[in-house]
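Input: structures, listed below.
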Structure 1
Amino acid sequence: MSVLSAALPDFPWDLLEPAKARAAAHPDGIVDLSVGTPVDPVPPVIRQALADASDAPGYPLTAGTPALRAAIAGWMARAGNATGELGVLPTIGSKEMVAWLPTLLGVGAGDKVVIPLVCYPTYEVGVRLAGATAVRSDSLTAVGPDSRVRMIWINSPSNPTGKVLPVEHLRKVVSWARERGVIVVSDECYLSLGWEKQPVSVLDDEVTGGDYTGVLAVHSLSKRSNLAGYRAGFVGGDPALVRELLAVRKHAGMIVPAPVQAAMIAALGDEDHVTAQRARYSARRDQLRAALTGAGFEISHSEAGLYLWSTRGEDSWKTVDWLADRGILAAPGAFYGPAAEQHVRIALTATDERVAAAVARLA
């Protein structure tokens, strides 16, 4: 029997357990800044929508209700400046879409998928699940005229670096891909969290001109709306590609629960809670950034998103241990690719009290 898991790397956070135990031994407890999991409450307007839709005995629609599809398209037009005719589809969070998208689009053995040089580990996992080969590159010139490239992942704002890709770069990627019949997929889960630069969607009219052929954008409500526990995400873009995804997902039972679909409508229709959450993250970011630089760290990129991409100019695991001795847990850059081995990712997703504790310890 061929064991699929054997083709996958070790689950990164399992490797972090020794450092986590070390940090947890601190007299004042651990400050876990290793994972970007929200800690603030789910906004009341969303919780109420979920409760109101909880009497849902029938099967939900894989395509999403008409109201949800309209809410997704409307939000992408407002937030992403995507004013053309979009195909949209709700997903069970965004991680499952990242992991299964190459497979769902028919990528397989002998094919190649380009992923960022430094990136979220699940891009590579998804490529391996499909039986294809991942190519790490931020330069399409370096990829060359390889006919085996079927798909390109881009991520802006980046996890883990917080780097924002400008319109000109996005336009070049889309143009390059269209000349070769390659699909472009942009992970935009942090689009609402720009700090020093304003993130731009790959579906923006300035990038595509309203023509979404061969282009998809993946989004999540986990970060902007504190809905990681709801598993609420969506994809939008090329209507033909979205129809293909829907056709396969209907067979596979990849369906967002009906109450969650109702909660998503509420979340996409309300920006007040997003503004409030941004203010919380901004305050935590300012405090952590000042504390880290005061402790001798250099912050790279980190123009947007929920992380401070930080370095002491040493192996990332050594920095993880240095922080763990102070009761702080961070994610080593080694999780995100060979080019990231001297950085650590510091998340902003901790309570104000725990952030204050980290600041005091760094001082």
Structure 2
Amino acid sequence: MKNPDRTSLSRRGSRAPLLFGVLTILLVLSVLISAGTGQLAIPPHEVLGSVLHRIGIDWLPLPSIPAGDDALWAIRFPRVAMSVLIGIGLAVSGLIMQAIFGNPLAEPGVIGISSGAAVGAGISIVFGLTVFGQWTTAVLAFVTGLIATLIVYSMSRAEGRTEVVTLVLTGIAVNAIAGAAIAALTFVGDSQSREAIVFWQLGSLKGMSWSQVLIVTPIIAVGLIAAYVTSRKLDLLSLGERNARHLGVNVELLRISMILVVSLLVGAAVAFAGIISFVGLVIPHLMRMVLGPAHLPLVTASALAGALLMTLADLAARTLVPMAELPIGILTSLVGGPFFFWLLRRTRKRSGGWG
């Protein structure tokens, strides 16, 4: 007689190639549609034709409208590429957070990265800093996000070990302090600075460039590689810290390295796009419901689904309101908020709450 647990795992494992294929097709379609949508409407086959022409393949026609090809490569493709990269970064960082905390409700904002980055961005905006030229806001946001994470981590260590509960509580305290700092910056800034801070906190992919894409790409690539390399150890950690240690996992080193990876992934995303909530919570949990607990396929699935969600969210942000653009953080929160409530109720029903 077959073991039902093994049968269930086998079924879930067989779903992975199908899920990867579906997500890849949907992502390609969403990229083509998103790139072709705007004041200059370009059909998807012409968008694909423009891409193919750049690599020397003349199967499909170029955009027929004047300056269509230039608009794609100067404005739309950088924005779409950034939405894909940020979606990957946020989703994979959420997956890692849930793995090292052993909690499906964990997400990157817990350790203060986003709120810390917001303080750096606010300082740059209010005081008009130009130390790094046009990159000043992004650089300060990235640096202060990392600093906030290091503060949370260092304060949660005791006797050479990291206490997860203390880490979460410290993150809450740091988020509260950062919120107060942002409020103070909003108070002392002029009306233009206040609008800029508020808009930055709501998240947007407006005005992305290839130079920004080139900066974010290697960071996301490093984060992805790290997630793949440690996926087996994350599987062992899900069995419990004691069991993972008996199986040869250096739990403390794993947790330190993964928190650093999450800081890099989220810091890069937040620095250029502002705060975008719930992607790191929703996507990994949905993929886990489909594929099960094994982290190797979950990294791929979360990356593809995160990229898809961000591409669709950006498309919606640009098209839902005529002649205006919605902050993308509003849309992800509208999706993620109700999902979080559902997830909270589902978790409480299964475990009876948290003791």
Structure 3
Amino acid sequence: MASKTNNIVVDLAKQLDVVDKEFQTLQILNEEGEIVNQDAVPDLTDEQLQELMRRMVYTRILDQRSISLNRQGRLGFYAPTAGQEASQIASHFALEKEDFILPGYRDVPQIIWHGLPLHQAFLWSRGHFQGIQIPEDLHILPPQIIIGAQYVQTAGVALGIKKNGKKSVAITYTGDGGTSQGDFYEGINFAGAYQVPAIFIVQNNQFAISTPREKQTAARTLAQKAVAAGIPGIQVDGMDPLAVYAAVKEARERAINGEGPTLIETLTYRYGPHTMSGDDPTRYRTKELDSEWEKKDPLVRFRKYLENKGIWNEEMEEKVIEQAKEDIKEAIKKADAAPKQKVTDLISIMNVELPSNLKEQYEIYKEKESK
């Protein structure tokens, strides 16, 4: 009788270790604003670098004012963005106007910079239908509230781009929590199978509301989830605008050249709560952790870099801050001037031709609203 052996069929620990080692974090600027990866520095002019900084500063002020407006009751739903400017704005900076953005609810800054008027962004926050009456030449979808649903939609939009022979991409964003959703896997799998021009960004801000990333998955990186879909994945220092820009720029070039989708994980942090709807981050985050990430602030890091190059100063930054405050002031006035939303408005824009049940409801509410 043959004796039993303890032969290992597959060294599982080694297998996982090999995968993990393939996903090193791309960084170009360190926390002191110094170049640490010269070979990866993107080809940006001084004017482009200044514009990227301008947009990041503007977005930080927009976040601060939006929080204030929310507390005053002048905005509705709002998800703070401070800390994620490099991840959001530098990724958008690598896009072209013809590219299609499918944002999550925290990704309003990207669609504003893509062309959505600021007052419409405020109206969207208030739940006003005019907030999502998107201009025909603006390639965006309204911010998605359902976690991860935009990943499936992006795969479909990108397939349409491919079938129409367009030299553009569809890009989407979710948080680390979104990678635990079925839609995430379905979206990247479909995109990989059909080799569509899509860019999937995971903004790993360390917490899905209050759940730490390490409690969501046994994977050591979120970027390696791309392996299962057969697509490239990359992890990037999400507080480094140059690294984020470089990664997205390369992913876009691959996509428009017919080389398929890319998954990009940006390691970042949100300084504020998950949303302004009652979340208290002090219940699940420590002061030490907050302090650690504040030292990595993307604005501070990029400011040091530009100042060392002699192309940014305090006067330039103050000018951006004042412009942002003025634009926000005018936009909120315009949002305030929008007509009060009525039920008949909502019913009338739902269909080109109303079915009988909605026609009946329309008449009922029309009578109520006339009183």
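Here, each number is a calculation from the coordinates, and none is a lab measurement. Since the model is a prediction, treat every value here as computed from it, not as a measurement. Cβ atoms are built from the backbone, for glycine too; each structure is taken alone.
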Comparison of 1, 2, 3 - label where distance in nm of label points 7 Å out along Cα→Cβ at positions 68 and 92 is highest: 2
Matching 22.6, 94 (Rg and Dmax of the Cα atoms in Å, computed) against labels 1, 2, 3 points to structure 3
Here helix-only ellipticity at 222 nm (-39500 (n - 2.57) for each DSSP H run of 4 or more, over all residues; to 500) has been calculated and equals -25000, so which of 1, 2, 3 was it run on? 2
